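In structure tokens below, several structures.
Bear in mind that the values in this text are calculations on the coordinates, not laboratory data. The model shown is predicted, which means the values in this text are computed figures rather than measured ones. Cβ atoms are built from the backbone, for glycine too; each structure is taken alone.
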Structure P
Amino acid sequence: MTSALPIHRPTHPYESLTPDVVQDALCALGLNPDGRLMALNSYENRVYLAHLDDAVQGHTAVVAKFYRPGRWTEDQILEEHAFGIELQAAEVPVVAPLVLKGRTLHQYGGFAFSVCPRKGGRAPELDDFEVLEWVGRFLARIHSVGAARPFVHRPALDPQSFGHEPHDWLIAHNAIPLDVQTEWQSMHRDAMQLIAESGLWTCRKPENSDKNVAQLRLHGDCHPGNILWTPTELPGGGPHFVDLDDARTGPAVQDLWMLTSGDRAQRTGQLSGLLDGYEQVRRFDRTELALIEPLRTLRLIHYSAWLARRWDDPTFPANFPWFGSSDYWRGQVQMLQEQIEAMQEPPLTL
């Protein structure tokens, strides 16, 4: 099993982000960490739970996020922060960064970082119809705010950025072993052709198509791990949405499909629960159901390029040792073939 990517790379910027640097960054904001610091599960950024000697805005523990250098511009990060604060102002349970010293985005030791309050909770029980309905109502509220105005700086989720550009990067950087590359490119070409033929993206619709769907500001990465559920008998209980780091412009269904799993019947039932709640608050365009499999396909392509682009970060070879091998890419070929078949089936109907 051979890997297309070398393991040894130059020193990564995150290697200089030591616990002392994290605590010094918090001290620079006037916070007083008590020395208890725990790294939280995050590959894209570095995220730490820090306990404080003195409460800040009523919080005795905060979460500090140190953004991956070079991923987002300052304007793009600030636009994400503004979206989170806008959602909070609309009483949507989203965890947004704290305003400290008049800002939400700070600089220390060469890193951009933000601080938000700690929020506890567990993953939602997505086999419970009432939970699905509740989550659906809050997703509709997120989208009602998201539809009020567009992002200016943050990009769109579309076939170009999640399908064509990752392909071009992978080929240009020789990230796919030669014994699999031709077959993967063939599957990629067929998959992207089917996506283009759908004509559902506003930015790529045919001139005579009336099937395009609305584009709005989204959470963007609304999988179960980014929803914290607290007991409903407690004040403010229910779902709380975290990590707007992947907020983008796109179709509303993007924030729904990742909350479904299992076979077609199971996914149909879960989607029914989500939309029962969603449509109590906001209309949902059922045309978007035809985008679920194209969106799943684009995420599959984008994920491989995401891993390859992060390979100089020591965290990635340590946690994804199977990536880059010929066997990995043969698996991707098979999954793309399955997605091609799925995109040719009738979309889910409720």
Structure Q
Amino acid sequence: MMKKSSSSATIKDVALKAGVSVATVSRALNKPGRASEKTVALVRAVAAELDYIPYRAAGSLVSKRFKAIGALVPTIENAIFAQALHALQSRLHTHGYTLLVASTHYDSQREALELQSLMEHGVDAVVLVGGEHHPEVTRLLANKRLPFINTWVYDPRSPFPCVGLDNKGAMMRMANYLMDLGHRRFAFISGITEHNDRAALRLQGAIDALAARGIVLEPHRILKRPYTIAAGRNAMRSIMAQPEPPTAILCGNDILAFGAIYECIASGISVPQTLSITGFDDFELASHMAPSLTTVRVPAEEMGVAAADYLVSVLEGRHAQDHTEFEAELIVRGSTAPPPR
């Protein structure tokens, strides 16, 4: 018998050859999480042999559901966002949904344009990063009544669903840890805080924690830079050129901290003997560089899974918890120590 082409093979052909029902084929291909691994593998093997590709558009026109979720992220160059997207996509796949991704490049106006594009492609819901968005984003979501969830932030008072971490509280813990070591002179290398509430909250956390113990983080000790290693090195040079340089530098993310440490190595500044440096994210490199980086672990994969579960539950009419917090763990490594005597 000749192998059927995708133009002639039907779901009935797949069911017949696999020895299962049409409903089982549909579940295995569209909602693999609701069928056994053995059945899913069998059905997919038969579908591949027959070149059968399910045409979902017809069913979507009837149900007005395209089984697709959109995700708007600031960048896909940052490994921490890639981890979250991988977890999000894997979880959505088990629910039978497809992930569409767009990058905003930390541009709030572009966020609105990309959201409109995702809507035009028929997404059923959207994953957003952060709790503050362009007014046009809020208007589009409200007008279309499109389910969404904010990620990377946790605010139990927010009227909008969110899953993430307490960015401000996590940075306060880091600042308190350094003060407990004996540090009193600080600087902060922050990400650009405009249109980035996560960066703003982390900076505010450091300011508040220091102020609570009588230490003022002066404006010239706060440097805002793009999230690149080169920018971290540049900020490090500016800080160490100041009179009475700090003994501890808090960084808004690991990339900036990597740059700061590399600049110290190039300049002959010993870390942590002379200067303590901390990050925020816990990239894989953080535990392998020398010295290894003290940082805050961001639960990226957990957020991706939780966001997927929330949106699918909402779309399928099940109860879902609107506000979910994950712990941002303080990871102490080799880049911090008490200040020099």
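One of P, Q was used to compute semi-axes √(5λ) of the Cα gyration tensor in Å, and the result was 47, 21, 17. Which label is that? Mind dumping the intermediate values first?
Working: P: 33, 28, 18; Q: 47, 21, 17.
That value comes from structure Q.
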Matching -12000 (helix-only ellipticity at 222 nm (-39500 (n - 2.57) for each DSSP H run of 4 or more, over all residues; to 500), computed) against labels P, Q points to structure P
If you rank structures P, Q by distance in nm of label points 7 Å out along Cα→Cβ at positions 42 and 74, the highest one is Q
With relative contact order in percent (Cα under 8 Å, 6 or more apart) computed for every candidate in P, Q, 16 is reproduced by structure Q
The highest value of distance in nm of label points 7 Å out along Cα→Cβ at positions 282 and 314 among the shown structures P, Q is in P
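For structures P, Q, which has the highest computed value of FRET efficiency 1/(1 + (r/R0)^6) of positions 178 and 218 (r between Cβ atoms, R0 = 35 Å, to 0.05)? Let's see the in-between values first.
On the way: P: 0.40; Q: 1.00.
Going through P, Q one by one, FRET efficiency 1/(1 + (r/R0)^6) of positions 178 and 218 (r between Cβ atoms, R0 = 35 Å, to 0.05) is largest in Q.
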Re mean count of other Cβ atoms within 10 Å over residues 226-233: value 16.0 computed from one entry in P, Q; matching entry is structure P
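Given a value of 18.1 for mean count of other Cβ atoms within 10 Å over residues 234-241, point me to the structure among P, Q it was derived from. Could the numbers behind the result be given before it?
Details: P: 14.6; Q: 18.1.
Answer by label: Q.
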